[in-house]
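Following this line, the structures themselves.
Just so it is clear, none of the values below were taken in a lab; they were calculated from the coordinates. Being a predicted model, the structure only gives us computed values, none of them experimental. Cβ atoms are built from the backbone, for glycine too; each structure is taken alone.
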Structure P
Amino acid sequence: MSTEKKKLAVWKFASCDGCQLSLLDCEDELLLLTDNITIAYFPEATKTVIEGPYDISLVEGSVTTPHDALQVLDIRKNSRFMISIGACATAGGIQALRNYIKVSQYVQKVYARPEYISTLETSTPISDHVKVDYELRGCPINKYQLLEVLASFLHGKKPNIPDHSVCMECKLGGNPCVSVARGIPCLGPVTQAGCGALCPHYYRGCFGCYGPKENPNTRALARYIKEHGWDDGDILRMFRNFNSAAPAFSQESKNYETS
């Protein structure tokens, strides 16, 4: 078996850098992988640049400009495996709220010289443009899940990432259900696990940071929330958050649009 180190590249598109910081936060854990990988490109961490092709490319951020759309094609051509990380890269991110209105309206209000802004009408996930080998969700991602994904691709196995809901994490953590016990709207039943049920642990409803779980029953949850006194606008805003462009959340939110 070859002992040559694998080349890892980390790329950024439209995002806050939070997922890259999760990688940097691994610190000691990353040392366990140093015998297997070389960081070939990672501007957030080093000025060193090693030319591709790359064995693994981690891609943070959504595609929002014509330049992004071209660059992501080039990255795909030069990467054996491409892994999108975080809500922006897997579902368009918070910036995908622009998808529900003409982007020119935002540009006119935000920028003093909007004629200099070159942008696409939408903010879209990486998988809308190229084949992605794996999507790791979260806003930000869970660093231990990231290490699991990296180790799995290095050893040619499927990552062991849970696909159950945040409710399971609440039960495992002994948290009382904030919806039942406190009447707080919560996206936990339709959101993929990964955060350790952080918000419910502090008596807050889940914000859906990890995006929709497998086969989420968003319709039933939305009806439950409405039956308990929340109006259409509240429900729409719940689903239009960090993962607003994820199909399950996007489709459900449209049921509560008002003309």
Structure Q
Amino acid sequence: MTRVSGRSCIVTGAAQGIGRAIGEALLEEGADVCFADINEEKVAAVSEANQARASRYGGKVTYAAVDVTNRAQVRAMIDHAVAEFGKLDVKFNNAGVNKPMNFLDVTEDNWRFIMDVNGLGCLIGMQEAAKQFIRQGTPGKIINTASVASRQGFDNVAPYCASKWGVVSLTQSGARDLAKHNITVTGFAPGVVATEMWEQVDKDLMEIGAAERPGQAMEEFSSEILKGRVATPHDITGTTTFLASKDSDYMTGQIVMIDGGMTLV
């Protein structure tokens, strides 16, 4: 299939998990993809591992090291992708962090760390991508990663929930402002996904006494999933490729839930 053939895409948080899967799925539909992440060594390895995939499906691949909270680095990442691919068409603001703490123990440092990456990083990524689309004089797509935690609060990850509620609001605000430039802003909200981030969250919840054994947190969360299992990153990519394609051109300001029926809204 070639739903995104010839489209130039950036995916942040792409060294692993959902971000890497998003980028690889885009490559398999003919896109040019810049994998971006704060971990330069790891994202460089991901880019190298995908060279053959890119060639097979007619696209190109590159990578960029980026701290999404640093505007200069975000601009440099976009400039790099444009230099490699000639333009930018789609920007995924996927980079995110979590660090569970019991509600009464949440610190200012914990709050700022999570809100800076998940909230401010999303805002900067949206702004700089939009400026590039406007400079080009072309339509563009901005796609943000929200979460099931953007629809309800959970007691041990309050800053994360707040940050993902913020992503929903930024998606709506950006959609309203950028429509006049023919830029759409959408997002998707995964539920429980078997990724490296969830493995770390599981360990963190044990450390703060919110879980007693490995895997307990994921089991408890997944017990409410109507599909009866946790997601894999590849359960997410059908939707993310759709959002990057022309098939979603009439969508903006919307968040698509991909949680197996965990939260019905």
Structure R
Amino acid sequence: MDKSRHYTVFHLKKDTLVKEELDLITEKYLAVTIDNKPCFETKYTPGDEDCLAAGICFTKGIVRDPREIKAIEYPANGDINTVNVCLAETKQQIQGLTTDDISMRLNQKNKSSQMDIEKRFSDDNIRLTFEDIYSSMELLNQNQELHQKTRGAHAALLFDANLDIVSFTEDVARHNAFDKAIGKALLSDRLTNVRIAILSSRINQQLLSKAISARIPVIAGISRPTAGVVDLGVKLNMTVICATKGEGFFVFCGPQRLHI
């Protein structure tokens, strides 16, 4: 399935109407099932379906380790709009699993791991310079081939503490792009190495919750985050950054990770 399609459009320039050729990003429906039981639905850009499914399962609290996923597959009936995640657990353990069950399990895991999360964010020794942040955001721009082609894609770029790239993905939805990147890192068993997330969007609470779930202490976006993101970032000792229209960056919380 192509990630973009070609269209003839009309470009209005003052008093003239000119034909031009443009590429637009595609958007498809995807259902994620767990052991063939419907659990999640999303609109996404075709590609990296296994990473997206794994990322959703991780950020929803269903799995915490790649070994908890036995397989990711398409149904035997050939339905390309569905991807099935086979868990390493027995079917008896997950029989009757619903979205409400998943939310309950996520809440329980969040409560039990809250102290661990705060400890992880407090104990990291990451120190970033201006050049580190600038070069990371530049790498995001340079890798966004689908966005450069369609002007309609979001992206997520994940780094380890040495600023080595762990994963990069693009998608029509910003939350899917982040889930894909997290899922790709999870499936390669490198998610625990991730310390920095660079996103091509504003950071809202949904995106911050994914960073919290993946225990990523530094998150940067291209526009200002919401107030709730900063409040929670302060509480958890995270670093939240965004680019400014001029030179430099706004650091909303966690300035102790900056090396000046």
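Between P, Q, R, which one scores greatest on distance in nm of label points 7 Å out along Cα→Cβ at positions 17 and 249? Could the numbers behind the result be given before it?
Details: P: 2.3; Q: 3.4; R: 4.6.
Once distance in nm of label points 7 Å out along Cα→Cβ at positions 17 and 249 is worked out for each structure, R has the highest.
Which structure, out of P, Q, R, was volume of the Cα convex hull per residue in Å³, for residues 153-200 alone calculated from, if the result is 77?
Values: P: 77; Q: 88; R: 53.
Computing volume of the Cα convex hull per residue in Å³, for residues 153-200 alone on every structure in P, Q, R gives 77 only for P.
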